[in-house]
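What follows is a group of structures, each given as structure tokens.
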Structure P
Amino acid sequence: MAMDSKDIAVLAARAALEKKADDVKILDMKALTAETDYFVICSATTSTQTQAITSEIAVELEQAGVEMARREGRSGNSWILLDYRNVIVHVFLQEDRNFYGLEKLWGDAKQIAVDPQ
């Protein structure tokens, strides 16, 4: 059975939490943009942790049969984006997350609660 975009976002958020990501949020973007259904946003304290978080998300979603469309950012980057078409995952170093302020930019987006499970 194929996963819907909310299930993908929740799975990505839980995978981020597994690697101790900070301040994990899911933003429902459906009413705000035609480009994607959800943003998953989280932060890390080191670039090593951003790599661990993005790797865990990629593995969990691949095991669930969800194909990544593209990835922006590599080792050493302070912002890594994983594009799953209807779900975009943003993993930031905390300083860059504060600078770009996606939650403020998309302040009208409804937030979805993330239960670690």
Structure Q
Amino acid sequence: MRGLRRLGKWTRAAVTGLGCGLLNGLFGAGGGMAAVPLLRAGGLRRREAHATSLAVMLPLAAVSAAAYLAQGAVSLAEAAPYLPGGFLGACAGALLMKRIPPGVLRRVFGALLIFAGARLLLR
């Protein structure tokens, strides 16, 4: 990750975007999980990395969703019931992030990564 800091700003951004986009296309919105550590390695502070990750993921998720819709892999009717709760959760999370101390945010994010990784390995 230190090598990422040696690259120019635009090269770091392109490499980070490529990695996040690839993961997002492969795993759904999984690119957001990788974006935060990649953005941190690129020099952003923790809160900036979380916020930037969210801003980057919206267009990437839209492109991935469009590709999956075009392939017939997802139905809007099946996705619709999840949208209101997801919208409310995203708003609540964005508001809470301002109030959560950076150390707690780091630990919660780390625990989520460990949990997600363990689920993937044990399935």
Structure R
Amino acid sequence: MHSPSIWLIWPPRVAGIAFVCFLSLFALDAFQGDAGMGEKTLDYLKHLTPAAVCALVVVLAWRREWLGAVGFLALAAFYTWMAWDHLDWVAVIAGPLVVIAVFYGLAWRARKRVATI
């Protein structure tokens, strides 16, 4: 069996991991302010939840690219719905999620095509 091109397999995974790192940076703002360290730590963990969900999708989609396509597209739709009144945020967060979903869809299609050969 031939494997799909490396140019289609790795971009969704790398982009997904990079996006998780990008989202994780936003959690650092939890350490600003006058709250105690315990409260700041809880806020930090709460702010890491979206990155953890994205990381979970990357893990689940490692061998099943269709899960990445569906998962990241669902996350983009959910974020768009949640942040509808901040369209600039939607562009920065949901935009890359849609791109990553497309990458996963292309990788899934390439793997499916090779499996039928």
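A few points about this structure:
- Taking relative contact order in percent (Cα under 8 Å, 6 or more apart) as the criterion, the largest value within structures P, Q, R is that of R.
- When Kirkwood radius over Cα pairs in Å is computed for each of P, Q, R, the largest belongs to: Q
- Answer label among P, Q, R for the case where percent of Cα pairs over 15 Å apart, for residues 40-103 alone, calculated from the coordinates, equals 53: R
Values in this text are rule-based calculations from the coordinates and carry no lab data. Just so you know, these numbers come straight off a predicted model, no measurement behind them.
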